[in-house]
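Below you'll find a set of structures to go through.
We did not get these values from a lab; they are worked out from the coordinates using the rules stated. All of these numbers come straight from a predicted model, not from anything done at the bench. Cβ atoms are built from the backbone, for glycine too; each structure is taken alone.
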Structure 1
Amino acid sequence: MQSNQTKVVLITGTSKGIGLALAQWFLSLGYIVVGCSRSACPIQQDNYEHFQVDITDELQVKRLFSTIRKKHRRLDFLINNAGVAAMNHAILTPLESVERVFSTNVFASFLFCREAVKLMRKNKFGRIVNFSTVAVPFNLEGEAIYAASKSAIETLTKILAKEFAEFGVTVNAIGPSPIQTDLIKNVPADKIENLLNKQSIKRLGEFDDVKNVIEFFTRAESDFITGQIVYLGGA
């Protein structure tokens, strides 16, 4: 059940890129936005609260949610945007990279989902959106670890959707195609071109494409939409 109070949105990775753009968009809608990242955020608005947190540290994550609970007593949306990539041939990928990718992309997302639902269930309402990637359906060479971590996110999304349904909480995921962010800035142009050629719509993704899907997932009317993965670009 949704109340008429101002909604509270938690977004991970808000210091730059898609996370920053999403935070600014939710603020424009009049929501209270709680953001977190390892570094500072340029947003300076009354309705924005930023926390410098290591999202892979369970104690820090629990403290963040404790602060949200004490100050707002609610959480309506969680956007698990933060992520890292490792784009190398498997032979050239050190175990340290594998652990870093899975800690950030999978373990942190699980932590945030687990703590978020504890707050959301109090109001019998919540929307969780995780981030996958088109690297999963395309089985992209050179992205074995990144794609594997996002495959785990998709499985997590589908199972949590079932486990959280009784609390009025939906769990869905978006799989963006390449978007001009720091995540792809070091990817060779020919590799990006090859990926775009695999898509039905052969262009880079834009923030508005991501926003459109997240807006759909977080609507009150989307209470019957859960456990879904939406890929951009026709993957």
Structure 2
Amino acid sequence: MQITLITGSRKGIGKHLAKHYIQKGNIVIGCSRSDVDWQLDNYHHFLADVRDEKSVKKMFAKIRKDFGKLDNLINNAGIASMNHSLLTPVSIVSKVFDTNFLGTFIFCREAAKLMQKNKYGRIVNFTTVAVPMKLKGEAIYASSKSAVITLTEVLAKEFADYGITVNAVGPTPVDTDLIRAVPKDKIENLLEKQTIKRFGKFEDVANITDFYLRVESDFVTGQTMYLGGL
């Protein structure tokens, strides 16, 4: 039975992926800054801020003790800030980068330490279509997710000798809390730039993570796949 860790699993894409991989027979470990209001068999939840190295290390120590291994990591946790650069305070820059980039790095590092013992692992990081689209008003968010792409490509090289692949997925807008505060006209303009002009679905994202997590995908690493035909 595979052990799969998903960050930001309380709601949205993370919650869907947690349910999805439990249905596929995995033991799923999730984490978020606040507790979940749902329960599933074979699901284990930790209260942890991905930016907090101490709490993350404590969580991985518990995973090592209870399960002895980790097969898959999906770095889903992330936040967005959609403001003009002239109106963006440094505090927001730090918060976005600490969550989206630093949190992803900490989890990749700690997961690889556990995965390398079995010479096997699959890591999937989340970026965004805002990177190739170079969207106005998303300089900080897109930059943090661009950093995730570079991190993915470098870690793929560093972890390859341990049998660990590292890839990324860049979803289009999915109907979650992350985009509900975005003005309707901005979302419509974004969708119009896609080759396939619709919102992404949870199933679209899971289709990509399924591919990356396959045992047979051991020759696929350092790749970023954007949804929507970008």
Quick check for you: by mean count of other Cβ atoms within 10 Å over residues 32-39, which of 1, 2 is greatest? 1
If mean count of other Cβ atoms within 10 Å over residues 120-127 is calculated for 1, 2, the one returning 25.0 is structure 2
